[in-house]
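Just so it is clear, none of the values below were taken in a lab; they were calculated from the coordinates. Values in this document were obtained by computation on a predicted structure and should not be read as measured data. Cβ atoms are built from the backbone, for glycine too; each structure is taken alone.
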Structure P
Amino acid sequence: MVGERIEALRAELADGDDPEQVVSAFWTEVRAAGGPLVRPIEGDSTGVAVTFLWRDETGTTEHVGLAGGIVLSDWEQHLLRRLPGTDVFHLTLRLPRDTRTTYSYAPDIRGHWDPWLEAADQWEKYSRFVADPINPRSLLDLDPGRDPELVAALTRPAAGSLHEHTVTSEVLAGDRRYWVYLPPGNDPLENVIWAFDGAGCLGRYMLPPQNLVEHLITSGSIGRTAMVFIDNPPESRQAEVTFAVPLDRFVCEELVTDVRARYEFPTARDRNVVSGHSGGGEAAILSAAHESAHFGHVVATSPGIAYMARGHEPREFYERFRSNPPPPDTRFVLAVGELEVDRVYDIPSLYTATHEFASVLRELDLDVDLLTGPYGHDHFSSHILFAHGLMQLLRSTT
């Protein structure tokens, strides 16, 4: 598919005497409109044509990949193409007309994401991904009227306090950081959320999740809730969330004990939620199945449940869970976007695996809600779905 505006630009260049002026006028138009360009598709009531654009400012760019929420792993399979004789790179995709996701660009970056390599080993590539200069937030929100209060809350800093601690772990053979968020006020706490990939609470690579949680508290959607953010450093994250090391034992046998020694938090299972996104969602699910049975609720967004350690079968997770299910009163909210169909190696897509795992939970007579929609694999999407999951599980009791 080639975008309508790109075809028009091609025609203008063929008809015009000054191609440089034609292209300059095109970029002026694009900057005024904002990117990406979105156009209806004739005869298609559910999709739109979205044209992603990159300007080759240096004149040396060879190729540009589309990455981010729309493309989980292989950005080289989603290349923007140069319009010959210009500095315009373009890629047009048909997307649902209510798509909500983020994206980024991978200029002259070869390769793909590898689920069996640590993030730290791939950081040289990731660190060179860039936001869209035309759309610095790189947010593609084709349905801005949906969840406006949640979207606004994402960027509103939480007023509560954040406390950093360190626990010495025998299971992990070293020290591990964690952070505790306490909401404003002195009323008794009703709930605790235990969240993987906890460094996100610092706002270094995503908007802090406590912003949303504080909004849910102040709006009365959930009761007063604390959060425990579990650090998964990039040097060891993949091994931990694919359970090449016993992360669930660390959380359930050491971390929970340390936190509860420091804070008077609710201990009832139905007041404790374990949560995570992507590999963190997989970690949350298996932590809920630990024999300690600390967690009565699970919110797993885009869970990487088909990603096991190298040499293991992609769907081995299902059998592991069947053989060691959590208590029957455990409630699950699984969330995955309809855009999460990208695959790497022979591993099922996140969309397929999440639906398959929801069926496994139902076979076990466990309570599961499956949330989906026109979302991608990104923190904007996961945060919004995370908030909806919390509202389903933690109705305010006050």
Structure Q
Amino acid sequence: MSTLFVANLNCESQMAQLILPHYSQRTLPAKLMRRLTLSASLLRAFAQERDIIATETPLETDRIAPIAKMPFPQWIETKDISLSSVKNIVSWGETSFVEKLRSSLLESDQASLSSAQVAAQVNHRAFAFQVIQESPFLLSGARLLSSFRELENHLATGGANASPTQCWVLKKPFSAAGRGHIIGGQDISVPLKKQIERSFFQYQRLLFEPWMSREADFACSALLSSPTPQVLSWHRLENSSQGQFLGATLAFESETAPGLYPEERDLLDRAIHEAGKALYKMGYRGAFTVDAWRYRDSSGAIRFHPLGEINARLSFGLVLKKWASRLYELGRIDSSDFLRLVISSSSENFSKSSIPLVFPTSDDPFSIHLEVLTKKDLHFF
């Protein structure tokens, strides 16, 4: 019997469809879907012989780099899933589709799993904002808004004053890896106003935050089966200037993230436990991650925001941790090593310390690789 991995990296669109009455699911651009499918191949870190990984579009298997002595799973499309040889199901995120698959398993234990409805509710940014409001971690100026008029009023009363540039960002309820953020300033053009009004209609509420000058991004991942989460991974995130995910770095056997100050680590630890208690109370069980960031405020002071968002699903930080464990078992890394995940959209040569995972092609420079590093290799120490 095998484990079926449902690599639904686009699960948030299905979550939005479940709980947002005006949301209309749009087909993602072919280029983005192609890269999401290639990124989904990283789930093979969890796979054993005869396990199955299902992706939403066909995987270009010739681009997947073989790793000596690591199992190479079966690859299928989601539409071709058969449960005849499946004992367990693991998904990137819990959706109605996954819930239906689980209910079809003869030995399915639904009592230990979250419903698709709960997963959608706790992945909505309003849930994370509620947790933040009930903690000491509220970012100055952050607020849930329901209309363009509310946005105008909030800006007029200094909603973006905490930003050194007076800029701001509107975050959609479901916007994985920073996709779909709306960034603006004091002057709002007519096209931007129309975009914002469309977003309010479709999503009902958007999270407003002052646009801060970020110094570093971090995350902590955990598994939740009781009110106290089991922390699994501390990692440093690499994001673009627009907040889009580019990679992550972790220290294999460390109880903190590279470059995270001790006092920041304590705050993030508190945040992961606050989030865990709130998730458990909602009925969520499974993996989750809390993102945090260090930033510079309008006075120039360095501050730390330990509860930037809650992602109640698998994350690339957890995937990276599993890759580190597998490579350690294979003797490819030492316990004192750091492992860096690099997701690149431009052609680049792999270094000697690189472990290719996804190869680029002549028509698509997208690639993924791991870098094995020591402390002296890390520029932020």
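At a glance:
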item: Structure (P, Q) behind the derived value 12.8, 41 of Rg and Dmax of the Cα atoms in Å, for residues 268-371 alone; result: P
item: When distance in nm of label points 7 Å out along Cα→Cβ at positions 28 and 284 is computed for each of P, Q, the largest belongs to; result: P
item: Origin of the value 0.60, where FRET efficiency 1/(1 + (r/R0)^6) of positions 188 and 292 (r between Cβ atoms, R0 = 25 Å, to 0.05) was derived from one of P, Q; result: P
item: Identity of the structure behind 47, 34, 23 (criterion: Cα extents along the principal axes in Å, for residues 60-139 alone, calculated), options P, Q; result: Q
item: Identity of the structure behind 27, 54, 18, 2 (criterion: P(r) over Cα pairs in 20 Å bins from 0, in percent, calculated), options P, Q; result: P
item: At a computed 0.30 (FRET efficiency 1/(1 + (r/R0)^6) of positions 68 and 316 (r between Cβ atoms, R0 = 25 Å, to 0.05)), which of P, Q; result: P
